[in-house]
Structure 1
Amino acid sequence: MSVFEAFILGVLQGLTEFLPVSSSGHLEIGQALLGISGGENLLFTTAVHGGTVLSTIVVFRKELTRIIAGFFRFKANVEMRFVINVAVSMLPLVFVGFFFKDRIEALFTGNPTLVGAMLLATAALLTFSHYAKPRTHPLTMKDAFIIGIAQAIAVFPGLSRSGSTISTGLLLGVKREEVAPFSFLMVLIPIIGINLLDLSHGDFTAAGGISGTTLAVGFLAAFVTGTLACQAMVNLVKRGKLLWFAVYCAVIGAAAIVYSLF
């Protein structure tokens, strides 16, 4: 992998991790077009995911500080309820990740047709949430669990995690100002855990050709663009501007299917 390819894929990861267009689907398509696979793919994917994790922490640093401080008061407060909701939301993903992650990844790796189909599904979900009758209430434990189910289903490459969780939250009637922060913060621990698991079980014999500079460029590109995309997405959710992402997912999904067929 060249430094230029690392930069392009890092930007792709940073933007699509937070925008509701599926980072895994775009990375899968991008890596297929650039001919990147094997241990090199795994090592680089872990690096750019690290960049987006850091961008989430930077964007929500004030919220995270408040949540951690409130949690360690060990009282029934807003921060304690948030942590409990995050824990509840993780249960479906832990179950799916433990039993089905490898099978799902094997099914979709190198298969643009299925990635395209999942992008079309993302487009449909975003459209439904846009036209849903507005209802608003604070996030409940039941909401958190259902949003967690949406996150677990979104392990399919091409099905946007942020798009699925945010749309599900909006369809449930959760307040817009709560949906985006919860969607982005609920995934921090699972992403870190999954990447550590991949690193511990990965085969990096094919990664000998990837340099530290290449990894650093990918990481920094993902971090910078991820920070910008995360901030933009929070504002877009509050303003209800998600329909154009549905159009984008539909176009890219259809293009991926056509590309794979011809």
Structure 2
Amino acid sequence: MTLRLITGEHVARLFIDRADKRNAFNQAMWEKLPELVLQAMADPAVRLLTIESAHPGLFCAGADIAELLANKDDAGWRSANQAAINRAQHVLARAEKPVIAFIDGDCVGGGCGLALAADIRVATPRARLGITPAKLGLVYPLHDTKLLVDLVGPGQAKRLLYTGMLLSADEALRIGLVDELADSPGHLEDLIAANSVHSTTGMKRFVRRVLDGQAEDDAATLAVFADAFTAPDFLEGSSAFVEKRKPAFR
């Protein structure tokens, strides 16, 4: 299987497993990814999802260019491919629970799009990131372009898109394309998993509203804030704080 979902205690891991093609995504993988993401989100034991390679030293080389070339004259296939990519990215970017992309090695084109759709990007020092459609005569999807601009701003986004350059992990960290350099995302997983899912999912929805253009509270967001005080997690979290112990959120 080229994509595998493995669920452990509180953490689901979506592994990309196509090393012979540098983990390039074909049509079947774009179609499968949202199913696995939604499966992880529906599991009540899961508190966060990681997306990572099954093989060290590699994240994802992007879309399967050989497959694109073979189907370039098939309008029906191209339309289905575009729809599958858009759905995969949309579902991943709007997954209910936190998503961490762990980037070890090359993260290019559509692979970088996967990382952009995550909430947090952790890269190893040997990671390289780039967005290369300009080298192929293609255009990066609007949705993924917005994710990029939201992260690094329009100037850096244009530099990456226009040049197709590959950035080192240090440079990607400097411009905000990745959030942290580490040999694993384990410490973040532990911190997130220890917190209230009610809190993390609620705040994730708020961040998405901000990124989608909302700047002021409405009745729905005010209700989310107010209702948290009557939810079980607030009682447990506040009691643990007063009692000077770690909370045990369900």
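Could you figure out which one of 1, 2 the value 1.26 for Cα Rg over 2.2 N^0.38 Å, for residues 14-85 alone was computed from? Considering all the candidates, the number was obtained from 2. Among candidates 1, 2, the computation of relative contact order in percent (Cα under 8 Å, 6 or more apart) that gave 16 used structure 2.
So mean count of other Cβ atoms within 10 Å over residues 150-157, computed for just one structure, reads 15.1; which one of 1, 2 is that? Mind dumping the intermediate values first?
Working: 1: 22.5; 2: 15.1.
Structure 2 accounts for this read-out.
Of structures 1, 2, which gives 39, 27, 8 when Cα extents along the principal axes in Å, for residues 94-141 alone is computed from the coordinates?
Values: 1: 39, 27, 8; 2: 35, 27, 8.
Derived from the structure labelled 1.
Tell me which structure, out of 1, 2, gives 118 once volume of the Cα convex hull per residue in Å³ is calculated. Here the read-out was taken from 1. Structures 1, 2 were shown, and helix-only ellipticity at 222 nm (-39500 (n - 2.57) for each DSSP H run of 4 or more, over all residues; to 500) at -26500 was computed from 1.
Just so you know, all these numbers are worked out from the coordinates, no wet-lab data involved. Worth saying up front: this structure is predicted, and the values here are computed from it rather than measured. Cβ atoms are built from the backbone, for glycine too; each structure is taken alone.
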